[in-house]
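The following blocks contain the structures, represented as structure tokens.
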Structure I
Amino acid sequence: MGQAIGDVLPLAVGIALSPVPIIGVVVMLGTPRASANAPAFLLGWIIGLAIVGTVVLLISGGANANDDSGPADWVSWLKIVLGALLIHFAFRQWRGRPRGDEHADLPKWMQAVDHFTPGRSVAMGIGLSALNPKNLVLVVAAGAAIGQTGIDGADQAIAMAVFILVATLGPGIPVAIYFLMRDRSERILGALEDWMAHNSAAIIAVICLLIAAKLIGDGISGLTA
């Protein structure tokens, strides 16, 4: 189980540092329904990661991600393909990054957060965690990495739970700051929102490149072992 957790931690950090969900939560925390909507968003975020992660684990188990001789070759090839996709995402983000004092265009849904209900916040959390292309690639990679270790179902569930916990720290920390610091949270969260909004493309590009290098390296290592 230790190997599985070690393999998925970088992937979880890649999801945790996703700028758009963090900015979205910070914007949500500035609305009248922040106390209800922000926790609802986190709940949806966790549900989305859990659903996709569980599906990938079930598929990996059925497709024999690990055999008597070690990890199956298809898992290594999958890592290489996922790494290539992340490189593609990285270059797209880098080319579209804001220049100078320019700010990145934020999604239109952020302009409507004042009217969000807890139910809509849950749905948004699910969408941003499970349906965002970059996050989807990372969750699939995490599920495959856990499946190829050959550990039993209970240990797989624990490793996936650790992955989800770490991946939730990104949007979760602003919510914790809001509830724990109250009066000082507005200044802290405002500065965080401004910095991430301006640097979001560069952050995503760097994260994607680093994780792509890890996935491709692991894939090549698995094929040549």
Structure II
Amino acid sequence: MRYMGSKNRLAKYILPVMLMERKSNQCWVEPFVGGANMIDKVSGKRIGNDSHYYLIALLVALQDGWVPPTDVSKKMYYDIKGNKENYPDAVVGFVGFLCSFGAKWWGGYAKNNKTGYNYAESGSRMLVKQAKNLKGIEFICGDYLNMIIPPNSFIYCDPPYKNMTAYKDTIDHDVFWQWCRDRAKEGHTVFVSEYVAPADFECVKTVEHKTSLSISGQHKRVEKLFIYKL
């Protein structure tokens, strides 16, 4: 799924590091599942949580076999944005993300460019392809702080990054890092994707990549994977 901050392209680098640490009976838990671009590549029991209501509605609809529209006009885009209550939740989620510039929630209508690229058609095709890998995932909408996590789970966190204005921070990062410490002390395995972390979290993988968060173009960043040092 096209989603701002997606780890889809990075999964092949960071997922093997985590899977080496995952025990066969551990439930895979993502408190910030986003576009489900990591959780759709693992097997076993999986729980994906996100606080974004329409995002979860979209993912659940895809599990149930829903096929998103392949043609969304600019007029339709803004009508849905202003009248969400008149449309199915999955449609709102699809258009709000997949038909927006940079896959940013209602970040502006993504126009078909001179080559005839159709964002709705591409997004729909992408999600239909991904849907088969979403089967069996338990999707939950809620605050990560209130999650009920099975004992001895494997927790992968990809939170809104600190000091990244394009993401509109929605969490208290000090609270988040303490939450990770507490979960690790309970016996869970906890990994976190971020650019920086407190000193008691060990960086186990770095990946340089290009990211485009605005119309100004691409920027090189170094993605890091951390684990809490008990």
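A few remarks follow.
- When distance in nm of label points 7 Å out along Cα→Cβ at positions 21 and 53 is computed for each of I, II, the largest belongs to: II
- Given 4.6 for distance in nm of label points 7 Å out along Cα→Cβ at positions 77 and 197, calculated: source structure among I, II: I
- When relative contact order in percent (Cα under 8 Å, 6 or more apart) is calculated for each of structures I, II, structure I comes out greatest.
- Which of I, II yields -25500 [helix-only ellipticity at 222 nm (-39500 (n - 2.57) for each DSSP H run of 4 or more, over all residues; to 500), calculated]: I
The numbers here are math on the coordinates, done by the rules we state, and not lab data. Please read all numbers here as calculations on a predicted model, not as lab measurements. Cβ atoms are built from the backbone, for glycine too; each structure is taken alone.
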